[in-house]
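Right after this note come the structures.
Quick note: the coordinates plus some simple rules give every number you see, no bench work behind them. Owing to the predicted nature of the structure, the values given are computational and were not obtained by experimental measurement. Cβ atoms are built from the backbone, for glycine too; each structure is taken alone.
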Structure I
Amino acid sequence: MAESIARSLGGDQVEASSAGLAPLGWVAAQTIAALDALGYETQGLVSKGLDAVEIDEFDIIVSLLGKHGFDHLPHGGRARREAWPIPDPFGEDDEMYLNVAHQLEDRIRQLLAEESAV
C-alpha cells in the first residue's frame, strides 16, 4: 500500500519502492480493494523482499515495523530513516485495510510536506 500511495501523492518528485521481511509473493486482494476504494493505482504492484531493492540508492527508508525494523537493514548509508509503527493488516477485515491505508496517507503526506519544506 505504501508504495502505491507514495507514488500517487508524490507524483514526479517521488520514486517509491516497497519491500518486506517476509514477502508473500502476491498482493492480498484486500490491499488491492483498499487502494482501489481510495483511488490509488494498483497495476504492477508485487510483493517482494529486501533483496529485491537497492537500499543504498534510497534517500529515505521508512520502517512500518517501528524502530526495530531497522535491525534487519544494513547500518550506515546516507538515507534518512523514519520509523512508523503501522500495523500489518494481513488476515484482518476490510475495515482494517482501509484504516491502514488512511494511516499511510497521513504519514506520507506529512513526510512529503517536510521534504518539500527543506
Structure II
Amino acid sequence: MKELLKNSFAVIFMAVTLGLKLEEKMQQEMESANHERALVYDVAGSETVESIAQSLYRYLEIQARQSKKELTRRFSPGYGDFSLDFQSDFNEELDLPRLGIRLDLNNLLSPQKSITAIMGVEA
C-alpha cells in the first residue's frame, strides 16, 4: 500500500454493492436445493459487481486525465499488505451503511457482492 500511494497527493475511496436482493435469491435457491442455480447467481453477482467497480474506476480515470492527473490502480482491503482492518476507514469516509453496506466483526462486507477500494491521484 505504501508503495502504491508513494507519489499520490490525494486518494479516492470507492464502494460499490449489488445490495441484498441477490443474496436473498441465492439463499432461496440453496434452501430449495437448487445449488447450481445459486452458483450461477453467485458467479454472475461477482462478475457484475467487479464490472461496476471497473467501470467506475475507468470513469474516474478519464476525469483525472482531463485534469492532467493520473490514477494508481485500485486496491482493496484484504489484498497484499492492505489489511481488512482498513474497512473501518472506508466505513468512516463513505458512511457505508448509507450505501446499504455493513461490516461484520471481522471487517467483511455485507452484502457479499460489495467492493471497497482506494486509488491514489498523482500529478
Query - helix-only ellipticity at 222 nm (-39500 (n - 2.57) for each DSSP H run of 4 or more, over all residues; to 500) from the coordinates reads -11500; which among I, II - result: I
Report summary line: Matching 1.0 (distance in nm of label points 7 Å out along Cα→Cβ at positions 14 and 94, computed) against labels I, II points to structure II
Report summary line: relative contact order in percent (Cα under 8 Å, 6 or more apart) gets 47 when computed on, of labels I, II, structure II
Report summary line: Comparing mean count of other Cβ atoms within 10 Å over residues 22-29 across structures I, II, the largest value goes to II
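For mean count of other Cβ atoms within 10 Å over residues 62-69, find whichever of I, II sits highest and give me its label. Could you put the intermediate results ahead of the total?
Working: I: 16.2; II: 11.2.
Across I, II, mean count of other Cβ atoms within 10 Å over residues 62-69 peaks for I.
State the single structure among I, II that was used to calculate semi-axes √(5λ) of the Cα gyration tensor in Å, giving 30, 16, 12. List each step's numbers first, then the result.
Numbers: I: 22, 17, 14; II: 30, 16, 12.
Corresponding structure: II.
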